[in-house]
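I've put the structures underneath this note.
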Structure P
Amino acid sequence: MIPQRKRNEIRQRVHTRIRRRLAGTEQRPRLNIYRSLNHIYAQVVDDSKGITIVSASTVAAKMKTGGNVTAAKEVGKLIAERAKEKGISKVVFDRGGYLYHGRIKALADAAREAGLEF
């Protein structure tokens with residue numbers, strides 16, 4: 001079993017490798033995901049200006065539990081609604097070095113269902 005510290009270092013290396021090719025623009029910002037043990041966070045970032053346009057998380061939504069697929073779906077819907085309010089319909093998906101599985105996939109699918117294109 002890989003220790004948690006080592007696992008996070010591997011994830012950060014993978015994320016750095018992904019970010020070499022992936023960047024958010026004003027027309028198509030980056031939907032970034034961060035997953036902790038108890039919560040999940042999403043933000044839409046314009047990398048050309050270096051600003052976060054909208055964000056959503058299980059912490060901000062004051063959900064009782066944030067470390068499950070149901071909570072990830074709620075955050076996905078919430079981030080899509082907030083992005084639509086700001087006039088954003090197309091984004092670049094940044095999985096943050098995590099495998100596209102479980103909570104990450106649930107958040108992405110919910111965001112797509114709510115109207116974000118990626």
Structure Q
Amino acid sequence: MSYQRLGLKTSHRKAMLRSLVTSLFRHERINTTETRAKEVKSIAEKLVTSAKSNDLAARRQALAYLYEEDVVRKLFDKIAPKYDGRAGGYTRIIKTGYRRGDGAPMVILELV
């Protein structure tokens with residue numbers, strides 16, 4: 001499995017990705033850089049796919065990854081049933097331009 005290191009130590013990178021995925025499911029749309037969005041997208045797609053099964057093992061795996069219990073509840077009760085007939089592609093990346101400070105490409109990552 002290949003992944004971007006994002007210029008961070010392992011523990012910092014994992015914590016940041018967990019936080020971004022939690023925010024994505026809470027707000028259903030986030031602004032971030034393009035490379036971070038691509039990493040978050042793969043994690044979020046896997047979580048939604050496992051949440052579609054709606055069993056206890058999937059719920060425990062989501063609870064182990066996401067930071068907030070109410071976000072897991074939202075994922076299983078509202079988000080996953082929306083994509084019941086869909087085989088994948090639960091997220092969308094929309095390019096919004098470049099960040100003023102350092103010129104990093106910015107995007108909006110949202111649930112379809």
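Every number here is computed from the coordinates shown, using simple stated rules; none is lab data. Worth saying up front: this structure is predicted, and the values here are computed from it rather than measured.
Work out which structure the value -14500 belongs to, where helix-only ellipticity at 222 nm (-39500 (n - 2.57) for each DSSP H run of 4 or more, over all residues; to 500) was derived from one of P, Q. Label of the originating structure: Q. If you line up P, Q by relative contact order in percent (Cα under 8 Å, 6 or more apart), the top spot, with the largest value, goes to Q.
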